[in-house]
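Every number here is computed from the coordinates shown, using simple stated rules; none is lab data. Everything quoted here is computed from the prediction, not taken from an experiment. Cβ atoms are built from the backbone, for glycine too; each structure is taken alone.
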Structure 1
């Protein structure tokens with residue numbers, strides 16, 4: 001069994017600077033031991049070699065006086081820690097560029113990008129495709145590493161200051177793109193340009209080829225060396241990041257760690273997810289940390305979602321100028337170390353699957369994120385299924401009573417066949433937005449599954465359009481609200497005779513001045529909901545974007561609409577019933593045949609922009625509907641007694657107060 005397969009990583013990454021080449025390893029190991037860390041990630045090579053490399057085209061850290069890599073590996077191993085070494089081949093020292101300029105990225109005008117002495121390379125070039133393997137081989141041959149990680153893997157057109165230099169036009173890219181498609185490279189990134197869409201394929205293919213080479217080299221050396229990067233192709237540990245950026249648009253995404261973990265954990269059995277909690281507020285401001293309350297949420301969401309722990313700072317702890325978050329990190333790491341036996345092998349209890357779109361050009365990611373947020377707030381347990389993994393996870397889909405498809409324009413023929421088989425076997429499909437509108441095969445699926453035929457996609461912006469909630473038997477949350485706003489994409493579809501139509505479109509009219517705000521009419525042609533219920537299938541189609549509206553604006557109408565439909569037409573039953581408010585994130589999983597684990601995380605300290613200490617929440621009641629005959633309840637966080645009773649419909653328990661985080665093991 002590979003060492004990482006236990007899924008118990010407590011990883012700390014020291015993202016080293018060149019000036020750290022002679023760092024005090026004993027001090028670093030001592031800090032890691034205080035944290036309870038069991039994995040150290042540190043730089044090995046690429047931009048800068050932190051060991052005495054013998055390769056001509058590998059720049060070694062200036063003024064390095066020792067073999068830092070060997071000392072760190074030896075002392076980490078002596079203290080029971082694994083070591084993952086970090087490479088970054090996206091750039092190289094300008095001295096390498098001076099010798100081998102053909103290895104590097106070029107703008108359309110043929111210019112290189114030299115960022116303060118570090119020059120951008122290209123993944124398609126000889127440097128990354130071939131010479132990088134010589135660097136990796138040198139490290140693997142001479143050092144007893146446990147894993148390798150690649151930073152910034154793939155095609156990147158930006159420098160650290162945010163300047164975009166456009167698609168690479170180096171000789172390798174020109175030749176390989178011409179060989180693959182018989183075309184010249186596109187001039188710029190434009191999703192409406194078919195040549196650029198071919199370039200996206202080219203990028204994916206060449207990046208995969210690179211990972212194929214890395215995989216063959218590493219596993220040929222030692223199959224027990226873990227491979228990790230941000231891609232899922234030929235890697236053992238998929239890495240994501242929970243981070244922030246000053247220029248990132250609002251709203252802030254509260255569920256970053258949960259989504260990062262679930263989107264991998266729920267779709268791959270054979271791969272681990274390690275979600276790196278970045279300490280810094282921004283790439284520019286690496287030496288100031290985000291709030292300790294935000295770090296606390298990220299780490300605990302990662303853990304409760306089924307991952308280990310992963311934390312990163314720039315440089316070393318000794319001279320890092322912001323240590324406020326370190327006690328929080330140490331506390332969570334040591335909690336996991338103490339209770340490790342309950343973590344690493346969660347088994348889902350969800351009956352709802354939410355499909356994560358393959359790439360954003362085929363979907364509106366805000367729709368997916370908005371529905372993710374809805375389900376989290378309402379304590380509906382769900383799994384995230386990657387669109388790209390649908391065909392591989394046919395058996396997995398059978399456990400879901402409902403699959404939600406959030407504004408995914410196109411599926412492959414094979415993916416459509418999987419969804420069709422799921423529907424034919426009685427599963428409920430709930431589709432939103434522009435799903436199944438791109439291409440003939442998808443539109444035929446829309447007609448077959450939802451009895452809906454697309455006429456056009458209308459974009460509403462500054463228009464006073466609405467949907468009418470006229471059937472209060474269905475829309476039980478709208479007894480006193482007859483209209484809800486409509487904004488964004490609306491698919492004008494004609495529903496057939498098999499579809500029950502709801503939410504008629506309220507056509508736009510004047511909205512100003514107030515004296516002219518009238519004249520709306522109810523459409524007899526277009527509707528915001530069609531429901532098909534037959535002996536063979538149950539399908540719900542909302543040709544607008546409730547998730548996107550909820551993500552952007554937070555209007556509760558959009559969430560209540562989805563909840564009403566799930567309650568009325570979907571058979572899925574959440575295994576948890578609770579009075580906990582929306583600001584409590586709930587996780588419930590099976591550990592083994594006799595053990596379940598329940599987590600509650602108090603998110604009430606988040607006000608939409610700032611993270612504060614959470615407000616204690618009292619008397620939280622939970623009914624765990626899938627459990628029978630609980631024999632023992634173990635509170636992992638503190639000594640507070642939690643009362644429970646076994647009832648006919650499950651195990652009922654009450655948490656007197658949730659200050660921050662609860663972790664409760666139930667033995668049956």
Structure 2
């Protein structure tokens with residue numbers, strides 16, 4: 001397990017063995033080492049150099065658990081949450097095993113399952129160690145400090161070295177540049193700034209909790225230290241220049257504030273105007289608006305950020321795989337092998353298809369179907385419930401901000417995974433393990449019942465919000481027909497050497513977008529989308545009737561043909577149809593209709609949820625234990641609203 005290809009390690013192997021034995025007898029020290037290694041991705045950075053850091057970390061965890069179990073006091077700290085966490089991980093693994101039965105590539109699935117099992121064992125070791133040591137604040141510090149240090153390295157790299165230093169691989173500059181970026185994009189210890197950003201947003205809530213703890217204890221030096229760490233995390237977040245990271249950072253803060261308590265929510269209202277100023281920071285607001293524009297114009301591929309286009313194509317491939325095998329998928333870790341079969345069948349085409357889905361949920365759907373999605377949902381909701389019940393059991397506990405941080409980290413990571421596939425699972429597992437450690441045991445039956453009622457009220461509010469969304473969107477929609485005609489450009493003239501060159505319109509990536517631009521009629525509702533990968537010009541429109549849609553397409557094609565002739569003459573290219581026109585029923589909506597309906601749904605959910613929670617609180621106030629139950633109800637409501 002600890003075999004290395006690096007001969008130099010043989011000289012320090014005895015010292016490493018001594019250090020391993022020393023740390024294994026100190027469970028807290030062992031847990032902190034394991035957390036730091038995962039948060040900093042030290043195993044990923046040093047592994048290619050022949051240093052088996054993860055294997056050593058895994059062995060350290062196993063030995064530390066064995067030694068800790070010999071201590072009666074440590075064993076006594078294990079409780080029902082330990083078994084529940086093990087059960088949640090087992091459910092996820094079981095669904096992956098079921099999906100593997102019908103896999104299309106057994107070798108790839110076995111390799112993927114091996115990694116998944118190892119990761120889950122690692123997470124369970126951390127659950128045991130953190131519970132037996134009962135020092136969750138130390139673990140939170142072990143999450144925040146390495147992230148802050150690595151963020152400082154990215155700042156130094158940007159300001160001093162202009163991105164020229166890697167600091168041993170812990171401050172990498174990613175290859176993807178992106179549009180409207182204001183700095184280089186830093187991936188920290190990972191090769192992708194988006195994954196590093198997903199790490200950082202998990203640390204924001206814990207840094208905030210540590211700031212609150214230091215302030216409550218009256219430690220000015222501690223307050224300054226943790227505030228500085230939080231500032232470093234924010235700087236590192238900015239230097240990722242990742243739009244998804246910016247959004248999920250806001251989500252992390254919002255969820256933490258909602259769960260931390262009424263006092264924090266009141267203060268957040270006072271500072272909310274300052275939060276809006278974040279959108280004025282160069283590289284944040286303008287890039288987020290550009291992302292919305294790109295997503296709405298994905299069919300016009302030549303105007304879209306290539307990174308957005310690649311993600312859309314990969315996700316379309318994954319969902320098409322899900323449609324073909326909806327129950328058990330194609331098998332764990334099989335997406336990369338199926339890309340070539342699906343890349344040419346999705347609407348969005350890219351020259352080099354991605355080997356990953358760039359969407360965790362699309363990945364689960366494609367590889368393990370509904371079974372895998374349910375297994376993942378049970379695991380995530382289960383860990384969220386563990387932390388939430390801990391808050392509900394003692395709403396006034398000083399540990400509440402820590403539980404809120406764990407919930408915020410899980411929610412933010414889950415939102416970030418809408419645009420990222422499953423990777424660095426063990427780092428996420430650190431947060432899952434910490435969520436169980438901050439919850440007291442046992443949980444009273446009254447707490448569970450009251451919490452369920454509180455969450456049920458917000459679930460009902462969410463149903464009302466969804467109904468409002470559907471009704472609003474339907475009211476703004478009208479029946480229509482969408483027509484599409486695919487065209488291409490064919491060279492005119494004798495089939496000589498020039499003809500062969502002219503026929504190659506796909507390798508010259510600017511060719512079709514240029515023609516699509518000048519052939520478009522500004523006064524026509526028809527859009528011309530260029531697909532340089534497939535060599536296609538797609539004429540698309542939506543009208544109230546099928547005849548109107550068909551006529552609009554025919555007029556647009558005629559206008560494009562005339563414009564082509566006027567511009568380049570008769571002897572170069574001509575428009576040729578590719579297949580027949582497609583006319584399908586559709587819905588016609590005004591601009592931003594979905595966004596407006598979403599706003600109505602959010603407002604309906606918020607108002608109805610607050611009303612239901614207030615009614616429930618008044619009913620609880622009439623019975624015994626009114627004060628305590630109202631507090632528990634409030635926590636259930638706060639968590640569900642977050």
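Taking distance in nm of label points 7 Å out along Cα→Cβ at positions 458 and 506 as the criterion, which structure among 1, 2 has the greatest value?
The structure with the largest value is 2.
With Cα extents along the principal axes in Å coming out at 77, 67, 51, pick the structure among 1, 2 it was computed from.
This figure was derived from 1.
From which structure (1, 2) was helix-only ellipticity at 222 nm (-39500 (n - 2.57) for each DSSP H run of 4 or more, over all residues; to 500) calculated, if the value obtained is -22500?
Working: 1: -8000; 2: -22500.
The read-out comes from structure 2.
Quick check: 15 is what I get for relative contact order in percent (Cα under 8 Å, 6 or more apart), calculated from one of 1, 2. Which structure matches?
Of the options listed, only 2 reproduces it.
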